[in-house]
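Heads up, there are several structures right after this.
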Structure P
Amino acid sequence: MISPAQVEQYQAQGFLIVPGFAEDSECDALRARAEKLVHSFEPAEIRSIFSTNEQNRIADDYFMSSGDKIRFFFEENAFLPDGSFKQAKERSINKIGHALHDLDPVFECFSRSEKIKELAVAIGFAQSYLVQSMYIFKQPNIGGEVICHQDSTFIYTEPTDIVGLWFALEDATIENGCLWAIPGGHKRGLKSRWLRSPTTGRMEFDVYDPEPWPENELVPLEVNKGSLILLNGLLPHRSFENRSPRSRHAYTLHLMHADANYPADNWLQRSAGLPFTGF
């Protein structure tokens, strides 16, 4: 699916855009399936919000135990002061995570397709596990920002080497909250880890380098529907709020090497009945 020159580009920049990786029909099928899942979801008393601004505070049990489940997380600005929705439930969901690739047949079929297997081989992940999957909505008008971060902060392995696969299910532009990245930033090392405290059991950041990311070096990664963006786990990247009237749906997968150590103090854990598996 990608050439040796593209692999070199990925290794140098820390990201690679592959236009037209997914067919329009595949994108539409994932969107339709996500819509059906949200429609079937009954929030009841669950009001789990996803935000990268106060991640320690809002890491509730519903989120922390979602590594081997399909769960739904709301936008920060989805609710009125009385707890009711500002708009329809379907327009209030931030994301679905984190085991769609194992527990839903439509997402599993896409996630374990032959072309993704071939891609994994091309970038050196022939023997790998699918760690997590997320369906991200980036809702019109209220889509929250994701602050500049490295995926390896949250999915830490030893050695530190994971890859994110980010599939654009709609056109992603500056206006509706596309990704931004610092080219070559993956060579600057890991700045922090999000881990479970051995004393309190709560989540906390272990900071190795407190210097903020130079966000003036960020470049927008605008892509068309069906494009794939490969993201090195150490690449600093972010997305801004979506205040446009258009959504920016995306589906993401994260891969780790099968022989890597996955620490028990990572937030995302699996039960013995649903271990990490490969292709």
Structure Q
Amino acid sequence: MKNEAIKILQKKKNHILDSWLKLQISDESLREDLISSEDVRMQSEELLSSLISNLSDENIGHPQSNDFENVVEMLSAISISRAKQGFTPRETGTFIYSLKEALLKVLSEELTDMEALYRQSIAISRLLDSFAMSTFETFIKGREEVIFRQTDEISEISTPVISVWKGIVALPIIGTLDSSRTQVVMENLLQAIVDTESTIAILDISGVPAVDSLVAQHLIKTVSATRLMGAECIISGIRPEIAQTVVHLGIDLSNIVTKATLASALKTSFAMLNLEVNKKVKAQTNYQ
């Protein structure tokens, strides 16, 4: 037989829903630009129905019960969705903590036995706190997925290979060069060499904030991979501070062509291809 607290919650489900919705809507953190009031109501009603219908004397104090599997799955879906929509952890946490407040409020109004009220309030609090922790964990996973996807997208965008001349490609590198990004750089560069049949590749590191031994090793690996494809590699953007750092660290770049600017690297590329670019002088016309 169900205890009095569970009977109260089932009987007052609509009242709890209204109270819960008011708490959510009145909260300043609710992002109406990210979720509509109708969506909030639908999510709330579905979750509350699942929770109350599965409550029993045996599981009310046991959040890990299989009876709440559907509730946890719904919370996970909501958390991931809100993480991808741009909600903050606090905004997402308000969803479940406001439900806890609505449930406890109804119990305090309906239960006259103080001992039973205390006991059932502790059980409900333990249950909802566990759901909240699950919600936060799922939210973090969802946010990490968003960050990883954005990182990959930014990495792709920030490593464009440009065909600057027939037989010459350039890859301007902006930002820090780590192992994962070096892999993207090499893949893009090598594919561009194949697609354009280029024999010279320019790596411009003007946008790299600093060069240490690790970055230098990544550059050397990229140069080696380029040479294996039958193309020569030129590194441009060697600023004075980078040159000093390379010398100080004892990094050997003597077998690699390096230039201070991209323009200088392009000029060297022309010379290597036996190309000459001349400025066209416009002929002057004499009028009588």
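Read-outs throughout are calculated quantities, based only on the coordinates presented, and are distinct from any laboratory measurement. Everything numeric here is computed off the predicted structure, so don't read it as measured data. Cβ atoms are built from the backbone, for glycine too; each structure is taken alone.
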The highest value of Rg/Rh (Cα atoms, Kirkwood Rh) among the shown structures P, Q is in Q
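Suppose relative contact order in percent (Cα under 8 Å, 6 or more apart) works out to 29; of P, Q, which structure was it derived from? Working shown, then result.
Details: P: 29; Q: 13.
Structure P accounts for this read-out.
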Structures P, Q compared on mean count of other Cβ atoms within 10 Å over residues 127-134: the greatest is P
One of P, Q was used to calculate helix-only ellipticity at 222 nm (-39500 (n - 2.57) for each DSSP H run of 4 or more, over all residues; to 500), yielding -5000; that structure is P
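For FRET efficiency 1/(1 + (r/R0)^6) of positions 87 and 255 (r between Cβ atoms, R0 = 35 Å, to 0.05), the calculated result is 0.10, so let me know which of P, Q that is. Each step should come with its number before you reach the end.
Details: P: 0.50; Q: 0.10.
For FRET efficiency 1/(1 + (r/R0)^6) of positions 87 and 255 (r between Cβ atoms, R0 = 35 Å, to 0.05), the value 0.10 is produced by structure Q.
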